[in-house]
Structure I
Amino acid sequence: MKTIYELELHEEILPNNNLMIKRVAGGWIYFHEVGSVFVPFSPEYQFKDLKRKINPDVLRSCIASFYGLPDDFTQSYSRIGNYPLGRKVMAYTLKKYTTMSLYEIRDAIGYKQHASVIAACNSFQNDLDTDNVRVGDYNEILKAMNLR
């Protein structure tokens, strides 16, 4: 289960049957059967290592093995088969689970511009929103990387 600091804006979790927590701007709203309360954000209690240190080479190898690509697939500009998908998955995962800048992600993947990282992340997020098979595949990759 996610911690409250990992929730995206307007995302909700149900830690038990009597409590729902919703992430809102500036904090969280705790909904209980007797009422609700706003809890403001306090960085004092936030875990310092929410963003994990993921080795891009290990991630690249994991994605390559999952999609049947060569280990150096990010160095290819091929638009055929799973090459573009592998690069999108890598960009999305590095952006979501690390503190790497867009420029560092660009360099790790071999994109020419940091805007390509943004486009890849947006494209893959759209894939996740619309394709349940893609969600399952991505969860398998996250499990292999011990991120789920």
Structure II
Amino acid sequence: MQPTPSASYSLTLRVRLSSRAGSLGELTIAIGRAGGDIGAIDIVTVGNNYIIRDITVSSVSSTHGEQIVEVVKDIDGVELLLEPSGHPAVGPFKSALVEDGIPATSFAVDDVDAEHERLSALGVTFTQPPTQMGPVTTAVFDDTCGNLIQIAAMATG
């Protein structure tokens, strides 16, 4: 039996789509073929030659989520975007979170220790190593864009 995508492993992709007819269809088909389950598609902004959308996708694991992101990156006319930081409130808000050690977001992973090792080998700087907190293990890293990101996994067994 094949695993079913779960909201526990959901991700929201902010994408800029060209205004070319069929670009949203190509994106949704590619996500579906990669095994992702689309839960929501929201319009963020409409421009002259583009539309920015948030696509919420459930996957079966963190690795599967990464595979979906890679599939999306390869679609002609689709650009993955980072959240803009131009609003005057963003800087002080992000700085306050970092100063207080509060992650901006958290992602579920299968194994925090393995992800910590993999990301550290890629040069990611962790502000909190893997730490067990009751039934959950967490680690926190700096995303180099002014945010702290937490990864977390429930204990197995």
Structure III
Amino acid sequence: MDMKIQKICKVCYRTFEVYPYRKETALFCSNKCRWEGIGKIISQSKMGHKVSEETKLKISQRLKEITPKGKENRFWKNGLTLSYNKLRNSLEYRDWRNRVYKRDFWTCQVCKEKLKPGEIIAHHLKSFAFNEDIRYNINNGITLCRSCHAKLHKIYGDSIPLSYFS
């Protein structure tokens, strides 16, 4: 006779059955809940854990030693990041961004909130990467707050339809 007992999952709170010998150790109804629950347990156990500056420095140095650099790194993109950063930090880019902000009166064009520096994004309507000819054209930019910008990218990815802003 197989007598099972009922338990409640610590993650999803569904009831599940286990043999009596597992009544103390069974915490989760499935592997999915188990991995989610273990992640919570680990993060809670480290919560408030203090790491000395010396330890942080050692960890940082070790990671720098073992992480391949340049072409040896698996994320290497033939120097693309360097040229991309050069473009994004250029005087021409900063000028374009400020002209977009000024044209839009430093106001998010989605939620209409007036913004301060640091809360504001100059978003390219047509991709910065694939439209070099209009990259710095003021008509290819729109002012967004960080929140609206993140929401739009979450919904549409990198292809926010132009009709959204019409």
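Derivation of every value follows stated rules applied to the coordinates shown; laboratory data play no part. No experiment lies behind these values; they were computed from the predicted model shown. Cβ atoms are built from the backbone, for glycine too; each structure is taken alone.
Tell me which of I, II, III gives 4.4 when you compute distance in nm of label points 7 Å out along Cα→Cβ at positions 33 and 137. Corresponding structure: I.
helix-only ellipticity at 222 nm (-39500 (n - 2.57) for each DSSP H run of 4 or more, over all residues; to 500) computed as -8000: which structure among I, II, III? Structure of origin is II.
Using the calculated result 2.1 for distance in nm of label points 7 Å out along Cα→Cβ at positions 25 and 121, pick out the matching structure from I, II, III. Only one of I, II, III returns 2.1 for distance in nm of label points 7 Å out along Cα→Cβ at positions 25 and 121, namely I.
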